[in-house]
Every structure is written in C-alpha cells, then in structure tokens.
Structure 1
Amino acid sequence: MERITDVYVEECTKSRYIKPLRLRYKQNGSDKIWDAMQVHNSIAILLYNKSNDSFVFVKQFRPAIYLNNCETEQKNDKVTIDSDKYPGSLGITYELCAGLIDKDVSPAEIAKMEILEECGFDVPLDSIEHVTSYRSGVGTTGSKQYFFYAEVTEEMRTGKGGGVEEEGEMIDVIEIPKSEVMTFVMDESINKPVGMVFAVFWYFQNKSNACK
C-alpha cells in the first residue's frame, strides 16, 4: 500500500468522479466567481465490534492527502513528486468504512454493501442505524454524507474485507480498542477525516453506556 513510485501530476480533463465548474453570480449586487466540483454524495459507517470491544476502521492510501503532504518539482515536461523523498506513508489515512452513492439504491443499502466489501461483516439492513447527514467539502464540493452506526460481532464476519480488488481498491481493516480510540482520533500525526472524529465523539455521547 505504501510503495508509491513514478509519481507525476497532470491536469484533470475528464473524470468519472469529479466535475470542476466555475460559478458566476451576483451577491448583494456584487459580481462573484467561485470554483467548485460536482461529486457523488456518500455514506460513512462507524462500526463497533462488540466481540472485541473495539472500533473497526479502514486504512488506505489517499492520493489527495499525499499530494498535499508533498512538494512537486518540474522535470523536463512533467510535474513530478520524488517518492524517495516523500514516501507513500504520507498519504496513508485512517477512516470510517465509507463509499460513494453511485447506485440506484438507498444510502442504507449502500452502507450494507460497503461494510461487507471493505470490512467483511454481513450486517442485517435493519441493524444499520441512520444517525444524521451533513455537508462535506463546503468550500469545494458541498456534497452530502449520510452517517450510519452499526454494531458487529465476530459471528457476522463472512470475509476478510479489503474492498473490491477489481476496482483497484487496496484497503486494510484495523481495529482500535475502545479504551484507546479517543487518543487515536485526537493524534494530529495520524491522517484522518473530520467525520471520523465526529463519529467517535457521537458514540461516547450517545452509545457508550449502552455498549458496556
């Protein structure tokens, strides 16, 4: 996962996942311009493993995080990143199990599929609790993410997870003991999205006593 080589940066002219746009508008009579992107909405699930008294997260390489942790340099006709100087570990993130809403099914059904694909647990649909939704990337995408919570046991584990290999996913499943999770999510040296921090705080405010 961390073995990243032959890195170079080029202009994105066409993508399955993002569509760059420029908005022109008047606000209180003044002309304004804002650059934004259209993207898919998404889901994220906080998984608590009752068998192990731990949280189930995923670990993966995120190119956007890597890019923002590195410096580029011009070499001949390419903009490159020196992967010897900037190792792939700079782009490793720890996240909630999550996925894009890119199928014509409900967000909860997407959540069920992602839990199985990424983490290997087969969770009944009615055991996946919809908590809330919120906007992410408010300055760039404004997309909606649906936040779910589910409790799992080792009896529900039917596979190893790791994502869909045919789609290029390379995901490690990790478990953090509940006793250590607050320290983990507050560690600034660990790359993680804000939704993960929010989810853990939500758990301790709303679920912790019920799961003891």
Structure 2
Amino acid sequence: MASARFSQTVRQFSTSSVRNKLVKPPVPVFGVEGRYATALYSAATKQKNLDAVQKDLGAFKGLMAKDESLSGFIENPSLKRQEKQVVLENLAKKMNYSPLVANLFGALAENGRIQKLSGVISAFEKIMSAHRGEIFCTVTTAKPLDAATLKELKAALQLFVKKNETLQLDLQVDPSIIGGMLVNLGDRYVDMSMASKIRTYTNVIKQAV
C-alpha cells in the first residue's frame, strides 16, 4: 500500500540511511509536520511533481477553509483512524489529487496524526517558498509609508537578497511602536522602533535611580 510506504519513510526519517536517500529541502522544517513535509518534498522532487503537489495541497487548504464540516471531521478525535483514512483517500481520488497527496492523507490518518495536516501543508509551503528562492520580509511601521520612503526601503532591503532570490515584502502598520520600524527578513530581526528606544532609555533611568 502506497500510504504504508510513505508512513515507513517518515517513521525511519531519523536514520542516517533514510536521510541520505531523501532529497534535502532548501530550508529546515521541524517537528512531526516537518518530517512529513520533508518526505513529501523528497518524493515529489524525485517524481518531478512538485508544482502539482503544491497546487493540490493549496486546493485542499482552501477547501478546509470553506468547509467547516471537513475541518471538524479531520479534528474529531472520536472517529476511527481507518474511517478518516478511507474518507480522505476517496476525497483525494474524487478531486483528482496527485497520488503523493493521497498517500500523505493516508499516512497521516493511518498513524493517527491527520490533525497535523494543516501544519504539514504549512511546512511544505515554507519549503516551496525557499525552493523558489523567495525571501519573506515583514516591515512594521507606526503609519503607512509614503511612496518615496517605500522605494528607498525596498532598495536597502534588496542588498540582503541574492541574485537568484526574490524579495516578498509584507508591510504592516502598528501605531504602538510610535515611530521607526521593525524588520523581519528571513532569520534576521531588527528593532528600530521608537518604542524600543523609549524602553531602553527608561531602563537606563531606572538603573541610575
């Protein structure tokens, strides 16, 4: 059974022999969700089926968001594993999802971890973003940036991005930081907010008293 073989790969993920056979993802993902996502990425890469798998997972993610009964079915702890496995594998077949996605559903249900499906999808999306060379950056400011400042900011951030990478900028507004900005770029975090400076100055004053 395909889902059983997928489960075996995940269970043996920690062994060196299996690790060597897996296609290493471009970014590490952790926990149970990370192990399933890594196994899926490896299998899809070997079958040259990454785009189809991501498309199917995205479609299923959208389906869960729209259909509360489906989400409830997945999260319901009183239902038997086999029941969930049959329903989800039939759904995958009906929706014409990739066999790899059907195998993922079956493996998670078989191992009693189907409730982690959303986390697995998120981990796979993270892997695929890195696979495409996308670098996500969140910039938080006290008020929206004007066009000139935004252009200058993008130029500065681009210095941290390699030629084969694409900057994905997410602008957020949080009045509580008062002024300045917070920048999350990949694994980098820079706090240039006025609120942070005020806290620093306040602590210095308290220590001097």
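Comparing 1, 2, where is distance in nm of label points 7 Å out along Cα→Cβ at positions 154 and 170 highest?
Details: 1: 3.0; 2: 1.9.
Answer by largest value of distance in nm of label points 7 Å out along Cα→Cβ at positions 154 and 170: 1.
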>> Given 0.85 as the derived value for FRET efficiency 1/(1 + (r/R0)^6) of positions 114 and 194 (r between Cβ atoms, R0 = 25 Å, to 0.05), which of the supplied structures 1, 2 does it correspond to?
In response: 1
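Among 1, 2, considering only mean count of other Cβ atoms within 10 Å over residues 42-49, which has the greatest calculated value?
On the way: 1: 23.9; 2: 16.0.
Largest value of mean count of other Cβ atoms within 10 Å over residues 42-49: 1.
Out of 1, 2, choose the structure whose coordinates give FRET efficiency 1/(1 + (r/R0)^6) of positions 50 and 82 (r between Cβ atoms, R0 = 30 Å, to 0.05) equal to 0.50 when calculated. Spell out each step's value before the answer.
On the way: 1: 0.10; 2: 0.50.
Going through each structure in turn, the value belongs to 2.
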>> Given -4000 as the derived value for helix-only ellipticity at 222 nm (-39500 (n - 2.57) for each DSSP H run of 4 or more, over all residues; to 500), which of the supplied structures 1, 2 does it correspond to?
In response: 1
>> Say we calculate relative contact order in percent (Cα under 8 Å, 6 or more apart) for every structure; which of 1, 2 gives the highest result?
In response: 1
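When distance in nm of label points 7 Å out along Cα→Cβ at positions 98 and 138 is calculated for each of the structures 1, 2, which structure yields the highest value?
Between 1, 2, the highest calculated value is found for 2.
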>> With Cα extents along the principal axes in Å coming out at 56, 50, 33, pick the structure among 1, 2 it was computed from.
In response: 1
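FYI, it's all coordinate maths here, none of it is from the lab. Predicted, not measured: the structure shown is a model, and the values here were computed from it. Cβ atoms are built from the backbone, for glycine too; each structure is taken alone.
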